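So, here come the structures, one by one.
Read-outs throughout are calculated quantities, based only on the coordinates presented, and are distinct from any laboratory measurement. Keep in mind the model is a prediction, meaning the values are calculated, not measured. Cβ atoms are built from the backbone, for glycine too; each structure is taken alone.
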Structure I
Amino acid sequence: MNTKRISIYKSSRPRTGTRSRRLSKRKKYFIAVAGNIGAGKSSLTNLLSERFGWKPFFESVADNPYLGDFYADMNRWSFNLQVYFLSNRFQSHKAITEGPESVILDRVIYEDAEIFARNLYQIGKMDERDYTNYVELYKVMTEYLRPPDLLIYLRANVDTLVKQISLRGRDFEQGIPREYLEQLNTHYESWTRNYKLGPLLTVESDDLDFVNKKEDLERIVEMMGKKLQ
């Protein structure tokens, strides 16, 4: 499968029309948006959902019973949080693959294990026993899941992430250390470099404003069309 990265720069000229229309007419798509905390996943998921009429699935935050506790005490709550995310995303992923409509998913189950749980283990916030059990559970679950038709990775530097986190104003996120975001970025680069489950589109989002600038969104749509044709 084609897993070549594609970077998007502001000098690119958007071309709309044929590819985006073809993209929206296909019987069923499963698109996933991946990226670090504050990278813009939910915003892009929402925009593409509205653009093509795809059903969106967003990361569960408001009803997460562990997230606030986790950021206050990572050692105590890391395993609980990761198992909650794993269960929640498995259910969403399974529903997506079984449904008849095209869908777009904000964050995929693979990120939980390849990025967040791995990082927590490596920095000593999850002990080896919990991590081993978590990984075995993850392996069993993902055997039953179909990978996305396209994975969109929003790459952003830590300055961009910190700015976005501040702007959206979630109290439990305001104390996230820069070092933690840097560690996650390192894992994202390793994971996407070795991603073999399907087509991968890497979007350099530091210089893009796809929320407020239509032309930036069109550049992403064009590259998606190239990957999915």
Structure II
Amino acid sequence: MNFVCPKKVLVIVAHQDDETIGCGGTINKWSSTNQCEVSVLFITDGQTGIDQRGLYTKNNITSTRMIEAFSAAEVLGIKDLDTLMVPCQQIDEHSQELFHRVISVIRLHKPELVITHSPQDKHRDHRAVSKIVAEACWKAKEDIHNELGEVHTVSDVWGTEITDLHDKVDFAVKLSNKNLKAKLSALAAYSSQEKIIEGMASNIEGMAKVRGYSIGTKYAEGFKRISSTPIIL
């Protein structure tokens, strides 16, 4: 199957840094073509990302992480960033309000591809976001809830790998040295999280090598298809 780089991609993740860890190399690769527009939506406010150094509190961590996210976005080539500001670890996957807000963002950006978390991720926020996004992508194409925007059909939905490897991947995006370097530079922008995710840079490089080896190249990022609808051939 010949893959054509999508013109519009929407990455919907729980926390500020998940976009970089999960698919930063792919974002950089596609955005560098100047033919792909990548937008990112964070679901949470990131308020629990506070280590024990005493540098951050709930009063400043949210704004700090968004400032860091904009810095990372500049490195990766992300066009647009937004957040729904749901408190960390309080995502209600049964919330109609949150479900509708996600549908509204999908209809606003009209992406061909949506990338989100794996439904098997061990982090509760990641699992909840994955479930909401997969269903919202399906519901966004139905001719209902006109107040949420014009109906839009998402061609496919992919789940990323953060720290948990998929048992097998459906797609592996080949990365260049430049793409991986950009991903690691974007990760470094999240200095407020360096103690919380200590060792993540090494983990990222190791996972990139594992996925690269599987397709006969140096580096890659792996994705699993999690769309609720079949691909139309």
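Assign the value -12000, calculated as helix-only ellipticity at 222 nm (-39500 (n - 2.57) for each DSSP H run of 4 or more, over all residues; to 500), to the correct structure from I, II.
Working: I: -15500; II: -12000.
Matching structure: II.
Using the calculated result 1.00 for FRET efficiency 1/(1 + (r/R0)^6) of positions 141 and 197 (r between Cβ atoms, R0 = 35 Å, to 0.05), pick out the matching structure from I, II. Before the final figure, lay out each step's value.
On the way: I: 1.00; II: 0.50.
Checking each candidate, the match is I.
From which structure (I, II) was Kirkwood radius over Cα pairs in Å calculated, if the value obtained is 18.2?
Details: I: 18.2; II: 17.7.
The value was obtained from structure I.
Quick check on the output: 2.5 is distance in nm of label points 7 Å out along Cα→Cβ at positions 165 and 213, derived from one of I, II. Which one produced it? Intermediate values should be presented prior to the final figure.
On the way: I: 2.5; II: 0.8.
Working through the options, I get structure I.
Suppose you compute relative contact order in percent (Cα under 8 Å, 6 or more apart) for every structure in I, II: which one lands on 39? Could you put the intermediate results ahead of the total?
On the way: I: 39; II: 25.
Structure I accounts for this read-out.
Of structures I, II, which gives 4.8 when distance in nm of label points 7 Å out along Cα→Cβ at positions 133 and 221 is computed from the coordinates?
I
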